[in-house]
1. Can you rank P, Q by mean count of other Cβ atoms within 10 Å over residues 72-79 and just name the one with the largest value?
2. Work out which structure the value -1000 belongs to, where helix-only ellipticity at 222 nm (-39500 (n - 2.57) for each DSSP H run of 4 or more, over all residues; to 500) was derived from one of P, Q.
3. Which structure, out of P, Q, was mean count of other Cβ atoms within 10 Å over residues 64-71 calculated from, if the result is 13.4?
4. If Kirkwood radius over Cα pairs in Å, for residues 96-183 alone computes to 13.8, which of P, Q did it come from?
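No lab work stands behind these numbers, since they all come straight from the coordinates. These numbers come from a predicted model, not from an experiment. Cβ atoms are built from the backbone, for glycine too; each structure is taken alone.
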Structure P
Amino acid sequence: MKTLLTLTAVIAFTAQAFCQQVSQEYTEVTKKEFTACAKPQFFPVNQKIKKQGDKLVINLNNGTQKVYNDKKQGDDVEEYYYSGDISFGKIAIFKKSTYHSDEFYLINLATGHIDTVAGLPVFSGSKTDFICMSHPESDNEEQLIQVCEIKNGEVKIRATLKNRPGTNIEAVACIKKNSVVVKDNEERYWKITFSAE
């Protein structure tokens, strides 16, 4: 029951933010193919990172700290949450939540360098390749799907993918170097094959 969806406008485009040529192709797959490799993901907890009252305290490996203070003043609300560690305790995931959005960050625990990503990372089995996707709050927002990797302790955004017109991706699985299987909001399942130059 595989059908090939030809999207000439989507198959080749320029990810302007990263100046990379990306080609991508959608092939419909079955729910069984999606669930066969959809595995729950757990991030180990780093005891050096704690929420202390209204503060998220991140202790870096060099002995310094990064402190993020929650803000609650009327409609201006920011709250910080720790989600866990990746890459064997070298990188921590945390997010900032406001009334209207969530922002996700990956912090290198050795250097303190912070990368902003589109959403909570979903990793391949190797824990080096991952996908981050935003969750638009309105029909006017375009969903952002980032293909990332961790190389030498640094996060690299390899490509930004486009979803099928009029749909949003709800879940991802089977993450490989150049492909991912996704479920969209129409309860259809797709394998996206892509290459980034």
Structure Q
Amino acid sequence: MDEKISDFWKAFDRITNGESGPEKLYRLMFSAVLIGRSGLDRLDGRLADQGIPAAPTEEWDEYRARDLLGLRYFYLRSPLRLDRLDSDELALLERCLAQRDGWDAFEAALRLVNNTFRKVFEISPDHPTQFFELFRDIHGRGRVQGNDLVIVLQSAPDYDGNGMFRDETAEDRRLRVLDSVARQTEPILARALDGPVRLLLET
């Protein structure tokens, strides 16, 4: 078996996010596609090098807990909708799961992911210009359009034992860095992922 495929299945077998086999397969393959197209892992590393605090696991929501990007700051917020695939496409995923040592089945599944991820992860492809509220926010930051693929940039303040900012200057800098990264990265992701991307901030 090819070493890369072997490593993929080892990673697959470590997944315990509660999803079905086809869901885990599609999500893990798309995570590799997303990072390969966007270089988001390098940006994630630069944020860590700048000392930006990552959100602790106890603050993760269900989407972050299910995410397979393996990054410190970014996760996929769009729901995974395999029900939008047709029966032949779903059969390709099942065949890949059944033939784990086969390159042809793996390559076919990866090609499927590359060709279908927009319809699987867009919020509502049938209503591309309609707005949807992913979560309530007084500033409207949870509002996205139907054709958006949604990714979150997440960080957390650094508090002391009394619940106060450990360093207010560092906190101001953290927010400025995150806002700048979000504004610059959103159009890059849109180009990399062949359509609208909404990069939400969770700070």
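1. Result for mean count of other Cβ atoms within 10 Å over residues 72-79 over P, Q: largest is Q.
2. Structure P accounts for this read-out.
3. Structure of origin is P.
4. Details: P: 13.8; Q: 17.0.
Structure P accounts for this read-out.
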